[in-house]
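Quick heads-up: structures coming right below.
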Structure P
């Protein structure tokens, strides 16, 4: 299996478009391709899966850890994937802290020994591409990472591309291997990033992708010669064996890390999906309930009338374990107020109300420092605020971000947790130990 990281000079330079275009290109060449996403994002992986039909896993030296990243690449290799395309996060050197440190695309490539194709927004640029690429190349090399090719985005014409190619060649910089023309269609966005692929048609970016180096596979990283060490025995004691976990999954609850579903199955759980937008009741045999995040604010009127809310309330009253993340937590409140100022009745389980805000309310990695959930890692990213009617008990000891709410066997917060980051902590979400 050959693997390449597609990184960007900065957010908004066209990484996702370039990634999808390259995936389409290799698939058209008859290659079996899968996508990966650097960082904690939910939406870009959905676009990867729309193309390949395969889950796109998150690789993140901060949240998932190096061993888990290696494990996911090994799994792809074992499934006979020929090309793995890893889409970067933000700019190449942007991470949790510092320059090219943990959580950054550079750190991921460094730790995994992968080469990079750098996406540059070339609109209005000619000779300036030289110092830009030179700086990125030099700093990456200081960190032991190679940039082996440049993908220019929003190129004005073939002549423009030829100028960029000549400048890079003259100064012995990584070659221009491909470019996207200025008419490449943008991917639609909303407040949490890209829209879901089911909400918008997927463009054929190959019509706008111009391959300069026709032996493009030669610029891929060398195939993995040594299998990474497997993270852990994938047949543990299975403490959730025989447990039925109900998982809300639809357009309102769509922020689900594929690795979390894998983890639940590895622990022996049976997964039962249901849709709040369809009015499905929580399955009667459910031993625990997981309400992931998503876009409840876009469907607030429909959710307010959903029969699902009553069945969720009954599960809570039965003291079964319930984990509610971000949008899932919003569903459990008294009301949800949308951006138009309209308030909608929710399940009424928690003494809270949530209100959408036009600006980002919180963003960042989260990790529990002590207590029941010590070592558990996740990410917080939302455009709403929570107000409580009275004091609630915090669920998590985190240095920054939402401390959440714990009430019996119900745990809710704005944080999206990555279950494999701490098996012992994550099990507490689904075992009735908090009564």
Structure Q
């Protein structure tokens, strides 16, 4: 059993309130401990001087597209992209073809992830069969197959009755319901945020209320059932305030922000570039500021990418025909540094908490920590590395990135999964 010493790094582990220059020790597939181990002999040493050593990052909102849309992404290419972004565990959304709505489908994801041998993949099961919103999926069977949470992401659960029953079932298994909060009657045909910019550009808008009325419903149903609900890709100031008030009342509600929603605004659509088209859409500067405030005060305790790959020929269509979504795994760290760390919105421990132990708690998985005995998923970050974002260099199959050409700082230098070095930056 090989013993690895990661030496002289800034070890940050929010799960233990650790933030110090010290060593991290790994033995075999597990964490041995943090700090001096005088009686332990290292078989190999990695010098992490000037770098940050933290638990492997967890992205709880990723679309891997397999099965059914392998032209956009596969479990193999998506997890390779995750490693390059410093992410050791992803939760994959069920809007595949067919949907991840059965025990066999969940088991298929685990099998393909094991075959790829990159990052850990945790399947999220569909709430309804086929994600059609009509009939509950076999939630118990999905749990047996390894599903860690439930959502119809990509589509809302239109029926409040079905959503209530889903929450009641998921509460029995202590699984969170992840809500794609969208009122389809208000968003139908919409291309971008409804407001001054949409009026100026002559494009059909998607009002903030389309998200907020569903966020209100989900919080009310979670209050009714006592279930855990997590609001995906929060994009509006009103949604942040609803989550904040729900927490104050003791509702078991959590929320996530995506880098594009706290970095970009609807003004980007002036270019008519489909890489700025997503659901929920980019909103206003006021919404960006509200999301930043929600991240600062803990209302939004998770940062996730909503990595949504689309083959180039799909995104090259006219704006109204192009699909929603952008890739985000390989730009997660530098965009968070640029938008959160450098302006002083979050400290490094606060950012890493939102990328490790917090998503692990929402999903109920034993990851996101450097405690002795934990799985040795470790990310070594170089926060000072300067580079230019070039999607053509990405490991993802798709290139739909709105940050192309940005001059940024910070990347994953070395990534361990289960004690094995799965990614190491060259040069």
Structure R
């Protein structure tokens, strides 16, 4: 059981989009305190695993029920301890899940057709399960929050791994950067604003369609091929707050005035809105920077580089004071992958960066150079090659941090398992006869017998 709780609590907590496909003769198959587990929960979880091409073990039903019982126990304890969980948190996670479905299936209409429910109904159906997910996760975190790992424990953990089971890693690098985005001249900013005003005028007069102008002229690569279209939610954190505020101040069909965010200048058209969800189109114009502004940024970073090399300023201090790159500003300049790791393979780096690293030795700083980020925004940066590993089998010298994280997770597993062993007897437990032969159910059944 312990490995399930300390991974992602994935199977049962992956909410079934197809919950309307009921199993026959649904019934309660287990109870923990006042929390119940339905047969349909287990069946729908298996259906979801099949759709995701996840290998389903022979004892999947037993494993999933064991996980469900554990989740219910954690939820009960979280409620007893009055752990906070806000409606805003739950709604935000539900919105993310619904957007995932919409992206997977192509549109909101298709999702509703497949589910046999409206998006609103799906969200309502999700609330209880997401609340339990949040509570169980919070309780788990509370149980293991004080678990630490020592170097000797890491070494002992590593020595238990069979040598032929150690993972093999390709060459990886850790890279730091200081980025400055040159600011366009006032004239070029005015030109970008005037362009957007003209687009707004053309749409409102009926001379052009908003989506046509977005496809032709937006500087946002993420929406260029969709005519500037995005499906957004009022509570989403990844959107610029001003962008959301402007969007949700519009009526259907209305176009905003020109406004500025950190990305550039925008106009937005509201397509449709349902509560906190909306479909919008937007056009982004990024004022072009000239060679003058680029050279000014290079001179600025050249001075910063000289201070770092002279030892009068630390690289991390320079990042904090001068870097405009928000994604690496709070990691000491280290570039992170999607999983949050700062150890990156070459294919995770942009092409300009790969070329730049070829000329650097470990610890060396590049000269300031011009580049374009993933949004196409022009910037100037200094790059530091922090570490570079050769292809290798995992070992303590090169991979200590990775091994330590796994060892700590293993120790958390043990702590959580001890918590269950101690606390399961304090709950009322009942398991349906159909599942009493499961090996995974034995300690729950013993407790169930003791609590009757």
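Values quoted throughout were computed directly from the atomic coordinates according to the rules given, and no laboratory measurement underlies them. None of these values were measured; they are calculated from a predicted model. Cβ atoms are built from the backbone, for glycine too; each structure is taken alone.
Okay, here's what the table says:
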item	result
Label whose coordinates, when semi-axes √(5λ) of the Cα gyration tensor in Å is calculated, return 46, 35, 18 (choices P, Q, R)	R
Origin of the derived value 0.65 (FRET efficiency 1/(1 + (r/R0)^6) of positions 110 and 358 (r between Cβ atoms, R0 = 41 Å, to 0.05); candidates P, Q, R)	P
